[in-house]
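Please go over the structures that come below.
Read-outs throughout are calculated quantities, based only on the coordinates presented, and are distinct from any laboratory measurement. Fair warning: this is a prediction, and the values are worked out from it, not measured in the lab. Cβ atoms are built from the backbone, for glycine too; each structure is taken alone.
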Structure 1
Amino acid sequence: MTTTTHPGLAPSRAILDNGAVVIAKRSQTTPAVTLHAAIAAGLVFDPPDRSGVAHFVSRTIDRGTRMRPAETIAEELDRRGVSLNVTVNRHVLSLVCTCLVDDLDTILALVADIVGQPAFPDDEVHTRRGEIVTMIRQDEDNPATMASEGLLAGLYGPMHGYGRRPRGSIESVEAIDRAMLGRFHETRFAPRTLSLVMVGDVEAAAAIEAAAAAFGSWQAPQPPPLQLDEVVPPVRRRVHVMPMMNKVQADIAYGFISIRRADPAYYAYWLMNNILGQYSLGGRLGDRIRERQGMAYYVFSALDANVIPGPLFIRAGVSPANVDRAIASIDEELAKLAAEGPTESELTESKQYLIGSMPRHLETNIGIAHFLQTVEFFGLGLDYDVRMPALLRAVTRDEVHDAARRVLVPDRATLVVAGPYAGQPA
């Protein structure tokens, strides 16, 4: 086991003998510890012919192990006042909980059992399948969800790991059984796919030692590497309308394929997106479309630079009568930012905001844990919190302008409108 320490947050990072990564940070805010275990078993690892498996695993992994039935797990957590939250995104499945320091060893052992030896009992699989099917039906009745999923399918293709529906389809979920969940676990869950972050009132060395006791004996074959097809960004405008005439609000999803998180231009894109409308009440989109024109219930932009070039998307909820006007306004704002670039004032204020907001994100144990998981996943270095302000300050107006010119091209946008609208935007 090797351990390294860095300044700033000063977390310690250890690699256990079985390849699992453990990161520990002492925080004396409360007499508790937050655990965040992330496994490289996200949605992109779904079998090509069976979408929804990773999400199904996230709904069943804590419902019993070879040693503990679901009731025993629930009782152990309840007795200690611990709530275990299991989530899954494109690349990782995460288990997050907070426990008292005195319960750390017990909870680590429980999480290790859940991660390493889930049983996927037939009765639990049957129950969760019904719940997931209900969730999919609710998604299909939600214009915002349909617009978002439709945009990603339009940008990446419905069979690509970034374009598939996160929960799968009703047909695919109904075909997922215990054996399929078990195969997914056997294929993707292994020590070398695990990163465990612990933040709380315990010395880093002691936390790492406890993690080694819980996870150190876990052995499993190294999973095959991720294979993701590169996607060529669209070169022409594409529009898709999903009429949902029984709804009141229309939802617009408008976007592009942007860049990788590892691209040195990321910080220019991050600032560009913040200026455009990273938060619904701020940025150019919010100022024009929501505040001055009063057309949108909400409007914002988001940049998801990822392992491969991720989406930059704009979301807006509007009255059906305002769909065409809202899209035209989005087009105009994007074209203006691409043509003129940001003002010096916008650039300065965005830098100050993004740099100033980081300490707020690191005020809680769970905030620090999520930050350190992101740092580990993208290989940013454990001193990233120290380096990040300088990386943003170094970005020039010309670099942000270049980012806008490269990605904000309305003639190459992909648009999806879902809701009580049957028109055809230009």
Structure 2
Amino acid sequence: MQRAELEALWLPFTANRQFKDKPRLVSRAEGMYYWTPEGRKILDGTAGLWCCAAGHARTEITSAVSRQIAEMDYAPPFQIAHPPAFQLANALVKIAPAGLDHAFFTNSGSEAVDTALKIALAYHRIRGEAGRTRLIGRERAYHGVGFGGITVGGMVNNRKMWSASLLPGADHLPHTHDLARNAFSRGQPEHGGVEFADALERLVALHDASSIAAVIVEPVAGSTGVLIPPRGYLQRLREICDRHGILLIFDEVITGFGRTGSAFAAQEFSVVPDMITLAKAITNGAVPAGGVLVKRSIYDAFMQGPPGTIELFHGYTFSAHPVACAAGIAALQIYERDGLMTRAKKLEGAWQKAAHALRELPNVIDVRAYGLIAGIELAPRDGKPGARAFDVYLKCFERGAMTRQTGDVIAVSPPLIIDETEIEVLFGILGEVIRQC
């Protein structure tokens, strides 16, 4: 494409001027690979954007979407419904942690987070605890780009332009990244889990539990650089929330649908939250969709009052879009049929071995891996945070591997269909590039 043809588009989370001077374009995808317009093959080390768990161009999803759009392209979600919406909700509830048996549909992870936060606030209000308005997030967290999500999020660049306009009264737990004690851990780090979680007790003491509505955390923080929860951390958060009547929300937009080796990270880490936000792999990335899984006790609290009364004044024009539901149903069928929900466990040995083989390379200061997720943290170069990692990202793309760069971390999260040979190729390219940067 000519430079002038690129100008009309404002790309998200992108250095637009740098990109348009030397664009990185892909025009086709299939299985584990993208292809550039020139025909160069790129190994997908990121499942698109944590989305394409079953790989690209799955004919089952293509056919389901084609049939649905031909039969019914759209149905209004307010006061009307259609069968695929119920079918997808039932399929999700079937694989969800016990007790999370209702689904509210959105169109993205950002909308799912804002929906969960609104449900939490409304839940306490209808139960007579309207004073519970405070939301607790975490430093370095990413919960999408809605005002609710960036309020509880903790990534500075995502917040600073709008800091004066965020929701009032929010607070943040410390992040769990302890490089001094936990560098090069395999799986969950051993140190700091309880002490990091006990920071919630300090916030309870500061604000009083009667003011706190919910705590939201990513079981594995992805966009901030793959932060894996230390042992005991999530369990202690659950205990503290139970003790003080605070709702616990897991943001599983990236960890849902097999990424950690279980359907949801809540199951992987044996902690059941009150709500789970999800998106991305729900449709294998084929059609935008998201949702919130909710405990029955929360749903039932809303189902009061005279019949015919709207219980929750919230929703989206495209909630449970028929085409998205068709894609979601087909994607879940693939995940179940092909054993993708647990495939990360089968590949765990090869994945950990390949990731940790990078630890001896120059400027690698940590390797973190769990399921089919890995983060390789690099030392900053010349006092410029992120510069080295961005060069690694660019050179990996040139060498034929798609990765992600966030700060000083290179993150990889390939489709769950990856095999051991492709794991070796992915980390082989990473290793070669890191040696040069």
Which of 1, 2 yields 31 [percent of Cα pairs over 34 Å apart, calculated]: 2
With distance in nm of label points 7 Å out along Cα→Cβ at positions 213 and 269 derived as 2.3, matching label from 1, 2: 2
Read-out mean count of other Cβ atoms within 10 Å over residues 13-20, computed value 18.5, structure in 1, 2: 1
Of the structures 1, 2, the one that 0.70 was derived from, the read-out being FRET efficiency 1/(1 + (r/R0)^6) of positions 21 and 133 (r between Cβ atoms, R0 = 41 Å, to 0.05): 1
Origin of the derived value 21.5 (mean count of other Cβ atoms within 10 Å over residues 101-108; candidates 1, 2): 2
Computed -13000 for helix-only ellipticity at 222 nm (-39500 (n - 2.57) for each DSSP H run of 4 or more, over all residues; to 500) - originating structure among 1, 2: 1
